[in-house]
Structures are given as structure tokens and as C-alpha cells.
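The structures come next, written out as C-alpha cells.
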Structure P
Amino acid sequence: MNPLDALLQADRRHLMHPGTHAHDHASGELTGRVMRRAAGIRIEDHAGRTYIDGFAGLYCVNIGYGREEMAEAIAAQTRELSFYHTYAGFSNGPAVELSRRLIEDWSPPGMRKVYYGMSGSDANDTQIKLIRYYQNVLGRPRKKKLIARQRSYHGSGVATGSLTGQPKFHAAFDLPLPQILHTACPDFYRDGRDGESEAGFVARCVAELEQLIDREGADTIAAFFGEPVMGSGGLLPPPAGYWPAIQAVLRRHDILFVADEVVCGFGRLGSRTGCAHYGIAPDLISVAKGLTSGYLPLSGVIVGERVWDVIARGSREQGAMSHGWTYSGHPVCAAAALTNLDIIEREQLVGNAATVGTYLQAQLHAAFDDHPLVGNVRGVGLLAALELMADKGARQGFAAPGKVSARVAQAALRHGLILRSLGMHDIVGFAPPLIVSKADVDEIVAITHRAVDEVAGDRDDD
């Protein structure tokens, strides 16, 4: 047996993969790939095949792969201080400096503190605990319900999987938990009514939220979670006017707003943050992914003044809050994040995401607006999607959602491009590293067009 086959066999035997068909992987029906090395926007597997990574890992690798500067920073910090906890007032230089930069340079006005974890899921789990603590300190034991949106993604834990508005994260796990509610997904393309304007659709989404609050009672609702641009639920930019209208409802009913920036943060939209892009003024922010460009695991909860003042009051009244992770503020992860921010700022990657992102959106529209298989082309910055339809004129999807987009992603993979099939519908997603060039975009769009054409010419499941 050659070394690659032995490695794949060991992988099937011993490694449990996230989001993977367990039987098909273990049996070998699902083709395995062991990724070996990467540089820039390209990644190579153990068979020597090279792919353009059109999804930056999982929206993560904003600065691209193989940065020696990152490797050196990680190694240097490991030699100096590989680990110490941040409980009981202990700290380290990288975590302190990272917190300062996140508050001063990468957050909207009014943010005060940063609490660290390792993933977007644990960041949102921390948010849930902080929200409960906040309401309890204020003497509001009934104000604990949380609102997220249908098709949203906020993690895959027990609590965060409940927030996630996708049935596949609920059905086999007895979720969602009580006190977690869902309101309308702002998908004007799919859910807009015949003759309805975008403004009318936004008004309907806002009215549904108001009705939910009225039905449950504003005195029972603690917080609203929202991604500035919905990520894994379909890469959905909000309709014009959506976020100002939603924020007005939340302020009127004294409901905290958690901005889930795990996908949108650190330049992905062509702005520093999704909050900056859409004029969102949150009480709490969750970040991860682009914080270190995936080089090491790190997440953050950024706490605004309104919530921090109550946390400080709670400590005076009750002592230290009983919440913590072993690796919170890990010095090596923080050093990686600082170097990542240095690269983003020095190379003006936010501006590149805006410029090349505009080009990506234009090229996708030019290539696919009239394609018979593509019903909708959408996106912002370096985040984009093609929504496939059985009958684009009638906005009629396929009988077995997800299969056609998966075939497009597999066809693209055969031609050397990694894309992602997303959500509960047939959506093909793009989220390349922020270093991508216009020439790279031309190659990405050409391969995608070839893949879509192949699938369109071999449709048997509509």
C-alpha cells in the first residue's frame, strides 16, 4: 500500500470529521483528501493536486496561506511564553495589545472589553451567559428569551446550535432549547411576494419581529443575534434599510443586539467590520475566523459599555463571575492575531477586498445573470453566491434541495477550484482570501462557469 492510501485508510478508521457523512467517509464512498501544503490562495493535497481555495478554508484565511511572518511570530511567542492562563488578573502582553487594537481600531464606538475563546461557537455561548448574567444583575429574571433568524448560523453547540436557524442543526439533537425563538430571514429574492418592493419586504420582516415580541412579551426577551450578512444560511446581504429598521425595534423594546461578525469581520465585506458597513451599533460583538486568518484558533466577545457597566456592578454585588475557558487570552494565539492584523493593515487588504470584491460581483453577474440554471447572483465584497433554480422564471427550486449545488461544487473541485454548497437551498458560495487579484477572479469565474455548464447539461433531478 502506498503512503497516501495508508494515510487515507487511517483517516477513515480513526478521525471523526465535522459535518461529514459518517458512513460514507468510513466506508470510503466519500473520497477523502489530505491537505498537505498551501501558499497564497492555492492549496495542495497529498496526491499533488493543486486547488484555488475559493472559500478561504471556512471564510477564515483572509491573508492567504503560507505567511512566513505568521510562522515566525507564532514560533517567537512560543519560545517566550507558550501559555499562561488569564484567570484572577493574570495576563500577557499579546492579549493586552490585541485587546487594545480590537477596541480602538476594529470596533464601533462604545465598546469596552474583550473576552477570548477559541471558536465562533464558544464566543456565542459566552454571549448567552453574559446576557443571562446581565439580566439577572438588573433583577429581570423573566427577560431571558433570545431571538435569532431563520437560516442563521451562530454555532453548533447545544445553545448556539439552538440559535442557528437551520433544521438540520435541531432535528437529531432535541433542539432548539426553550427560550430561543426565530424570526424571518431577510431573503428578498426567495421570500419577496409578487409585486412587493424591497422596502415593502423589509417592512414585513420588521412587522414579523414586532409581532413575535408582542406575542412573547418584551419583558421576556433579552437579546437578538444577527449576522450583518448572513453566512452559511445562504450568503445573504440584507435588503436596503433592513438593519436601521431592526435596530429601531430592538431599542424601543430594550433588547440587546449581538452582532455575529464571525464571517463578516476583518475586511471580508470590503469594510473593517460588518457593523461599519451597515451602520450597526451593537451591544455585543462575536469575532473569530479572520481574527487570526485561521492560523491558530481564537475568538473574541467584544463587550459594549452598556453591558460592561452591569458586569462590573455584578462583581461588586456578587463577586467574580463564574465563567471561563482554560485558553482564554492564549498568548500564542494573540500573537498570531496581532501579526494577522499587521498584515491586513499594511497590505491594505480591506481596500483590496472592496476593489476586487466589486470586480468579483460584476464578473459573476456578467457570467451568470442569464444562465438558465442560476436564479440569483448576490454578494458584497469578497462574499458572493449563486442560487440555482429548476425554473428561474418561477423562482422554483429543486425537489431535493442541495444536490445540484453539491454537484456544481464537485465539478469545480475536479477542475481545481474549491467552492462550497451552502444552506437549505441550492447555493454555491464564494469567499476567497482577501489577497485575491482580478486575474484570480477571472480564473475562479471561468472554472465556475465550466462547472455550472457541466451540471446544467446533465440535469436529471429537477
Structure Q
Amino acid sequence: MFGLRQWLAASAATVVMAAAPVAQAETLADALIAAYKTSHLLDQNRALLRTADEDVATAVAGLRPVMQFVAQATRQHRIYDRGGIKQNIDTAAVALSFDLTLFDFGRTQASIDAAKEAVLATRAGLRGVEQSVLLNTVQAYVNVRLAQEIVDLRRNNQRVIGEELKASQDRFDVGEVTRTDVAQAESALGAARASLAAAEGDLLVAREAYKALTGAYPGKLATPPAAPKLPKSLEQAVAMAMREHPDMIQQQHQVKAADMVVAQAEANMKPTIGLSTRFGRTSGILVNEFDEGTTSLTMSHTLYAGGKLSAQYRRALAQREAQRSALLNTTVTVEQNAVNAWSSITVLGAQIAGNSRQIEAAQVAFEGVREEAKLGARTTLEVLDAEQDLLDARAARFQTEAERYYSYYSLLAATGQLTVEKLNLGIPTYDVAAYYNAVKDAPATSYQGRALDRVLKAIGEE
């Protein structure tokens, strides 16, 4: 269901409502801003992006030394054969150890690059979620407006039929019509009441959908702004979609990440060269206290792992192929959605023209049938049918015009342009790079930790 006040200017109720001060009404921009600020779905995906940021920090840590403190207490129990002498030897040792990977044939670097590509893919995914939230909000806004206008239309129709019933009853009282005419008017009034109840139910549903997206029930909704700036041609729309749609960008980075995973799997089959250093002190009963320090340079190479490394490599190849196929499929889907949105605008424009002509004809027919009925040339049923035809024609145009307005924003979403920034809503937006910049070098202590706390606090206040 869709709807806009400007489309219902033909009705008297619409004219009255449109005269309300715009300053007191909620605008479409207000709804979009509220949805952006309150969306739990956006919060969820922002947290997922921060998770991906931390994966980069984890991978970067692989290039750094690992320092460990070890404290050990040991009791050695000895029994000597000669004389059955028993002896306990207690020792205590403390040590610091450092382990550093010097060369791993690009294994760690491939992991870092894969994590960075995953971050860029997740950022694009977050942008896609933002588009979805905003597009759903446009639909909810339009739905509430249409639902309200349909309620007004149904209420006005019920009033008109009520007047027709009264007129039929008066004509019946003077013998101009039969009891059948009165019954037909009563039946039509009952149907009008049922239609009004259904319309009021649709309005309740639309209000709940609006609240779910914006965090509050709608008040008086203002007339939506003019159509947003759209691509000038279908070719431009498709080219823009291929270049800027978040699904395309996300999938491209996922392909690159898969390439890095293949490189990592290849490097896993090669040696690793590392440096280890240990400094410690040992003391205890019956043991001379001494300090020791050792440094070693090692090279390790897995010769056989039961086929595990080969399986991981084959899996990486298959995953890369899957991501490449997914990119091709995404290309087809994104292009199709752009063409569909463009075509929808064109088709709905033609339908609106037809609806307008239908309304004009239905209006003339209704007025003619009503006048002829006063002369006894038409029955009450024919008047009611003409009234219903006019009502249906108006409702059809409202629906079609609403769908076309929604299609404008669908085309923006299909081309990757439906974002808070590109809609110029004038509010601060979530900085996708702030957290990444704070953690990309794997901060651990002191100043870096405090800086990260400030970033987290700022994110929480947005």
C-alpha cells in the first residue's frame, strides 16, 4: 500500500487536510532521520563491522612478538634404592619468553589483506542495510498517508450513500420507487461501512509499521517533497548501479578476500622461520640458584598433516570460485533491479494517465445517472453502481501514483544512491572508518587503550 496527499487533492477532505500548517507536520525527511537514528538493524550491522575491524587487528598481531611470563613451582620426590632414603626437592622458576615469526612466505600478510577486504565488504553491506532501512521508511511513510486518505475517501463514500439511502426512503414514501430500491441502498451502505472498517484496519497496520521503523507513531504527515533527482536514462541508471550499488562493491571485496585466502593456504604449505628468546631464574632446596638465557633460531616445515593442508587449499580454491560466481550473479541481479525500477516508473506514469481519464469518464457517468434517476429513467442500483465505479477509479489512481513515488526511491536504491548523505538529510552519519583507525594497529595498553575508549564512547552516543 502506498499514498501521498498531493494525489488526493481531488477530494474535499484532502483539500481541507492539505490546508493544515506544514510546520506542524512530520516530513518525509523527519521520518528518514528518525529511522536512521533508531534502527536496531543498523546498530547490529555497525557492531558486525567493528567485529570485522578487530579481525584486522588480530591478523596484524601475527607480525609481532609474543611475550609471556612463566612462573613454575616443582616438587620432585626421590626414593634411593640404597637404604630406602626418600628426598623431596623443591624448585621455583620464573622466566620471560619472546617468540617472533621472522618469515612465513607471506602467510600472515595474506591473512591481514583478507581481513582488510572483509572490512571493506562489511562496510558495503552496512551501506546496503542503510538503503533498505531508508527505503522501507519511505514505503511506511507513503503507506500511512494513503491509508489515511483511503479512510477519508471511504468515510465520504459512506456519507454519500447514506444520503442516497435517505433520498430513496423519501421517494419510496411518496411512491416513486419500490422497496427494492431502498433495500439496494441499505445493502450498499452496509458494504460501505465494511469497506471503511477495512480501511481503518489498514491504517492501524500502516501506523504500526511506521512505528517499528521510526520508533514512534506518525502524527500529521506533510506532503512529501518532489521526486528526487534520478538518472537521466536507463543506460545511466544501469551504469551507476554496476559502479555504486553496495551489493556489487561488497561482492567485489569478497572475491578479493577469497584470493587472499588462497594465497594464505598456499603459504601454509611452506616453512616458517622464527626467533625465540628466554630469560629466567631457577632456585630451590638442594638446587643452586642460577640464571639462564637462551636464544634460538628455528625453521619448521610440516611434511605431513594427514592431508589437512591440501584439503584447506582445495577448500580455498572452491570458495574463491563460489565468490566469483556470486559476483556474476550479483551483477545480473543488480542490473535487473535497476531496469525493473526504471520500467516501473515509466509504466506507472502511463497507468496514471489512464486512471485520470477513467475518473473523468466515471464522474460524468455518475452525474448523468444520478440526474436520470431523479427523472425515473434510472434505478437506485444503477446510481450506486456508478458511484462505486467512481470510487474505485479514484482509489486506483491514488494507489498508482503512490506506487510511482515509491518507485522513485526504489530506483535510487537500485543505483546505490539511497543514503543519508546523498539525500542531504543534514545529520551526522556513522563514521565507518573511526573504529577501524583506532584498532587497525592492534592497540593493547595505555594511551592507545584510552583512545579506543573515547572512540567507543563516541560511537555509543551517535
Structure R
Amino acid sequence: MSSPAPAVRNPWYWVPSSYLSEGIPFAMVIWVAGTMFKDLGHSDGQITLATASIGIAWSLKPLWAAFLDMYRTKKFFVLLMELLMAGLLCAIAVCLPLPNYFQITIAVLWVLAFASATQDICVDGIYITSLDEKKQAAFIGVQGVFWNVGRLFGTAVVVWLAGSLKEDHGMSTTAAWGWALGLAAVTLAGLAAYHWFILPTGSITERPKSVGEIGRTFYDSIADFFRKEHIWGMLLFVFLYRSSEGLLLIEGPLFLQASPELGGVGLSLKEKGIIDGTISTFVSLFAGLLGGAFMAKYGLKRNTLIFMALCLNIPHITFVILSQLAGPGHTLSLWTIGSLVTIEKFGYSFGFVANMLYMMQQISPGRYHMTHYAFCTALMNLMLVPTQMVSGPLADHFGYKTYFIIVMFAAVPSILAACYAPFPRKFGHDRPATGA
């Protein structure tokens, strides 16, 4: 059982910073680590197999999501994880000069991913138990925007700093990346300090009285999830919606960094930080807000879901165009690269909003709202793990020109999933439970 969440501050005080703090560690694991390893001389296949497999951590959230509702508060775990992640980033910076740095870094990234997944569970729990359904819809775009600001910080600021220290100040690659990782660590620690004062606690769950009660609560949360109407159809939608995007998330930025002799675009770290980080992410911020406003106005319905799926997938053609233009002896203008990359980022951020809102309002409401939302996001990330892992080996095997055509064909399941997604709940008819 849980008690209602106490009165909370204006969501503008804590929603942006909370999702910023979610976006930073995810970006560091999934994108920044890959950029760093590429800069240190590792192949696409080696990078995607190592970093994408870490994404399993976000897919295992259901194994401990229910237990986070049984002890202390959601705010407590958010603060603890933010400080832990800051320490782990410092540990990676210290390990980079070591001969076996790759294995050590991957191990630390695994721990960081589990800490990030725990933070995600509790931040999402605060969001869905502190805001009613109307405010959830109103702030879903803000949530996505500031998660993308976290990505901007990692893919633009951290990467640009590493490139600047290396190219402009003559630092070694390991030293430059060490200082850049230190900046990320300080930022997370600063967000933890801010959240100490400003973050709501969310709904407060009574502590279980016995081990048996813990087991019964955990079992009941799972059983209740699978008793939901049309659950398998809804889960199929969640599993397939990002099928094409998963092939692009890690491999797309690596393609931009790869040399033209290998069929890549050949951006430097500073250029990549500006184009793939700063410019395209600012476009993503606008697209996320626009997507949230669109969903708030037109509601979560089948036709809007299909429209958002098309917006998510059709822009992938920009990477087909880039891969056909790039190659040995072909130098693309930064204007061409930036324009095409930002179109793809706009479509991704606009269409992604519908996915989160569907999980929040169609699948997770009920007695275990936070736990069931964690189940949904875990399954969503589970789809990304295999697609991200195979993206590097596929690109190495087929070459970039053929690979991005494969990405376009992978969009078909995503659009079909949107066409046939079940809608057991009418938008706005039920209020979210205040419990977990």
C-alpha cells in the first residue's frame, strides 16, 4: 500500500533537471563511450558489441523496480544514484591510461548503467505519482526535451571538450578524455545537490513487514501486469516501435566519425560535437516540445500514433543519402551533413514522444504504476539491445551504403505496430493511481 504523494513544487522546477540527469548517464554509456573508443582506435563491431550489450541493464529494471518502492523514498534513490554515477565517471577517467583500460571501462560502464536504470525508475516514479494525467501529457514533451539536453551535454559538450583539449591544447587522447569525463562527473554531482532541495519525494510506500510480504508484493506486481487487458498486443507495440531506430542509435554517430576511406563521413571530434551534438540536439529539443504539444492537443489515438511512427521512421532516409554521398575522395560540406543529420534527429524526437505516452497512459496505470512503467521501458530497451549490438558487425560486413538501406527496411515493423496497437483505456477517463 502507498500513501498519496504530498504537495509538490511547480513541475518546471524539477521535471527539466530530473530528465537532464537521466539523459547524461545514458548518453555517456551509449554514445560518448563509443565516440571515445573510436577515437582510441577500436572498430565499429568491437564498440557496438561492448557498449550495446550494456543496454541490457535498462532492460532488467523489472527485477528490482518493485523493491525500490518498498524502502526509503524515490528521491533518496535518485540522489544516491546521481552521486554514485559521478564517482564511476571519475573512476573511468583514472583507468584510461592503464593497458587494460578497455576491459576495466566496460566493467565500470556496466555498474554505471545499473545505477542509471535505478535512477530512471525512481525519476519516472516521481513523475507519474506526482502529476495527474493532464500534466503528464503537458510535460511529456518537456521530459523528452531535457532528456535530450542530457544527450546534448554528452555528445556535444563532453565530446567537444575532449576534441578541443586534444586538438587545440596538445593533450594526449587519454588525458583529454579524462578531463572531459570529469566534467560529466561534476555536473551529475551538482544536479544531485540541486535535487536534494527541490525534488519531490513522489508517493510514499509503506515498508513491508516481513520477507513473505516482500515476496507477495513482488509476485503480485508481476501478476497484475500480465492481467491487464490486451497486454500482449500493447507489449508487442512497445517491442517493435523502435526496431529501426535501434539500428541507427549507435552506428549512425560512428558512421559520421569513420574516415572517408572506410566509407564514412570523416568528422573530427569537434565537428561531431557541433553537428551530431549541438545543432542536431537543439533541433531535437524543439521537436520534443512540438511532439508533446501535438499529443496534448490531439490526444493519444490510433491515427496520431501512426502519424508519429511515420515521423520517427521516414527521416532515416537521410542516412541512406549520406552513405551514398560519402566515401573515398568525397568531402561533404558541413552544411550538407548538418542538414541531413538534424532532419533525422527532428523526426526521432518528435515521434518518440508517442511511445513514452503510450506506455505511461495505456499500459502502466494501476496499483503498481511506477513498477509497471519500469516494465514497459525495460522491454523498450530490450529491443534496442540486439539491434544495437548487431549494428556494428552488420555495417562492418555490408559497408555503410548497404547497411543504411537495411535500416530503412527495419522501419516496416515499427509502422505496422502503430497501426495495430491496442487502446484499452480512453484518454483522460482514468486517473493514475497514486501508488507504485
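Computed from the coordinates by the stated procedures, all read-outs in this text should not be read as laboratory data. Keep in mind that what you see is a predicted model, and the values were worked out from it rather than measured. Cβ atoms are built from the backbone, for glycine too; each structure is taken alone.
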Out of P, Q, R, which structure matches 5.3 when distance in nm of label points 7 Å out along Cα→Cβ at positions 41 and 369 is calculated? R
Cα Rg over 2.2 N^0.38 Å, for residues 241-288 alone - highest-scoring structure of P, Q, R: Q
Among P, Q, R, considering only relative contact order in percent (Cα under 8 Å, 6 or more apart), which has the greatest calculated value? R
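Kirkwood radius over Cα pairs in Å, for residues 153-384 alone computed as 27.5: which structure among P, Q, R? Write out the running numbers ahead of the final one.
Working: P: 19.7; Q: 27.5; R: 20.6.
Value 27.5 for Kirkwood radius over Cα pairs in Å, for residues 153-384 alone corresponds to Q out of P, Q, R.
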For distance in nm of label points 7 Å out along Cα→Cβ at positions 185 and 345, find whichever of P, Q, R sits highest and give me its label. Q
Structure from which 4.1 was derived, distance in nm of label points 7 Å out along Cα→Cβ at positions 137 and 425, options P, Q, R: P
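With distance in nm of label points 7 Å out along Cα→Cβ at positions 49 and 193 computed per structure, which member of P, Q, R shows the largest figure?
Q
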